[in-house]
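Several structures are given next for inspection.
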Structure P
Amino acid sequence: MDKKIVAVGMSGGVDSTMAAYLLKQQGYEVIGITMSIYDKSVGLPETEKSGCYGPNEEKELEEAKKACEKLGIKHYVIDLKQQYKENVVDYFCSSYLGGNTPNPCVACNSKMKFGALLEEAKKSGICFDYFATGHYVRIGKNEKTNRFHIMKSADSKKDQSYFLHRLTQEQLSNLIFPIGGYVKTDLKKLAAEVGLREYAEKEESQDFVEADDYSMLFKDKNIKHGDILSVEGNVLGKHNGIINYTIGQRKGLDLGGSNEILYVVKIDSESNTIVVGPKEYLYCDGLVAVNLNWMSIDKLEGEMSLQCKVRSSSETIDCVIKPIGNDVEVMFKEPQMSVKPGQSVVFYDNDVVIGGGIISRKIQNK
């Protein structure tokens, strides 16, 4: 019987390298595939800063190739520059210009790493039965409903389930997450033990772009100065483009005369204004989410008591969700701070991802 072939999304870091190593140990035939996504015409300056998108990509592709050579597996590079621009960069820029705070990693995972990468690899004649990555998540299946779902990883500090909540049943059906059951410190120890110490000691980065700020992705004509307003509507100062601000921000407002600590509490793209206020204005009782993707359930039939995350770095919080047409109303057990339209809200039943959507607006009952 022929070995099953697993394609591993390779970055040259310890997580993807060890994912490939573990799969080889399990008896799979393993190959490595890597996305080429950076369009040089974007013109980001070369820096020492590392990130997913930038002029250092050639170096990163070479590192992925070397990792595959070290493991004794074939390596393929898939050109996805145009797809990445459309699905991630353009989405990111248009969302920011609309006054929202998007999460590019969520879009990249669903549309690129688990979408276009596999489609283009197969079109180019690369054959494989499964796809694997070095994400810290686990995969499960409900035998009663026959639905796949993502579960939190064994390492709570590295869990990446938030970023994968938009994966479809078709995508989940042939995925393997070899390191989801590992704590990262243990994985690094294993890497050192099996002769892969250089990857265990390699510096890591989770940044989106290789730049000090995102403004370099925008055309100058899209960046317009405007007013900074108080919650009462008084002009307090000027902003240098709404793309440079996010809900909850207090640094860089340059308001001078105010003795009160003020935070960005609203971004209005239509009037091109930033609204600032005291900390209490950052809190809300709930939110409305749109563009939902359900994972462990087919659809939301009625009210459910769950937990949710309103940003990748937040703790899960108790909430009650209920359908309102095609959207979902989410009410928190306790008020939450700095809920940002454009970010994702992800719903959990303990370790299991139920689904998630994009935050459309906050709900403030008080």
Structure Q
Amino acid sequence: MKFYCGIDLGARKTHVCLIDENDHKLLDMKIDNNLGVIEAALRPYRSSLEVVVESIINWEWLVYGLQKYGYEVKLAHTLGLKAITWSKKKTDTWDAFTLAKLLRGRLIPEAYIYPYELRPVRDLVRERIRLVAKRATEYGAINRTLLKYNIQGFDRNAVKHLSEQDMHELYHHPFVRTKATMELQRIELLTEQIRLIEKALFKKARQDSMFSLLQTVPGIGDILALTILYEVGDIDRFEHTRAFCSYCRVVPGIHQSSARAYRSPNSKQGNRYLKWSFSQAAIMAIRFYPQIRRLYERLAAKRKKAARLVARSIIAHKLAQAAFHVMKHQVAYKEELLFRFSKDYAEGKAVTPSE
């Protein structure tokens, strides 16, 4: 007999509900967040047990821990759990029971469990992006202070070369000097931390041949290749380019009923880091690659409303398709395939990159 376990994970305590194939509860209890205690409760059923955990902020220790013990664990995506989030009755006991029943009925909306050994690398890539954004905020604060006191002659690049001595010369009030100096010190600290992160990440990424292959795609340099490589994870989890591009948020969602079709309001579902990566790649490709620039201009000329934004989005979509096939087939980018056969590729027929 098969057994199904739903785990409603909390910050300090976890509710575990284990049922059989007839929805009879064999285990229904609240347990402290202790991996050893939870595993001991599940151990008598381990040989024929499936487990599901809802994807919340602290799921990693439990899911990875149970996987190390040999359990078959699924991660439930919160956006697909309307049976829980929209339920009139919502308690830890009921939520765990609902998860177990959904698991038994094969109705769990599964979220991807990123490989355990690479997750710290991906988290460090995201930390770098966060630190770069914080540094940009500090540069913006310095620029606004210059404007506030009508100090001219500093564009956004010149601001990056200001020193503490410059702050003492530019500002007369000691409190303004203190504020500006502290902003510079934070920028120096953030820059050093970003440099250390990049050094560690590039050392790791250069051991993977996919890192250099991704850089053959127009607009994708070191940083974007790094982000794409570790955000995608296992490329084989995507059967075709449509699924990959949807995950990258480079195509809009759709709501269709009868003969009417509308743009989905849920187009932001997916990976925002990959959306950013391919959007940035599109900007760089348009700037430095003549053929892509010409395509961009043709696309923009066909439209009146938001022409440039739509054209950039289409370029980002094409670059995502190219990156998918580079990773899927482990070959360098081929320009003729992107522009000539992209439709056939998207449908999974006609040519392959090796041809």
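Coordinate-derived values only; no laboratory data. Being a predicted model, the structure only gives us computed values, none of them experimental. Cβ atoms are built from the backbone, for glycine too; each structure is taken alone.
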Structure (P, Q) behind the derived value 16 of relative contact order in percent (Cα under 8 Å, 6 or more apart):
P
With mean projected area of the Cα convex hull in nm² derived from the coordinates and found to be 20.4, which of P, Q does the value describe?
P
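Given that mean count of other Cβ atoms within 10 Å over residues 139-146, derived from a single structure, equals 11.1, which label among P, Q identifies that structure? Could you put the intermediate results ahead of the total?
On the way: P: 11.1; Q: 15.9.
Structure of origin is P.
Supply the structure label, taken from P, Q, corresponding to distance in nm of label points 7 Å out along Cα→Cβ at positions 203 and 227 with the calculated value 4.5. The partial results should precede the final answer.
Numbers: P: 4.5; Q: 2.4.
The read-out was computed on structure P.
Can you spot which of P, Q the value 5.1 was calculated from, given it is distance in nm of label points 7 Å out along Cα→Cβ at positions 59 and 323?
Corresponding structure: P.
Out of P, Q, which structure matches -5000 when helix-only ellipticity at 222 nm (-39500 (n - 2.57) for each DSSP H run of 4 or more, over all residues; to 500) is calculated?
Label of the originating structure: P.
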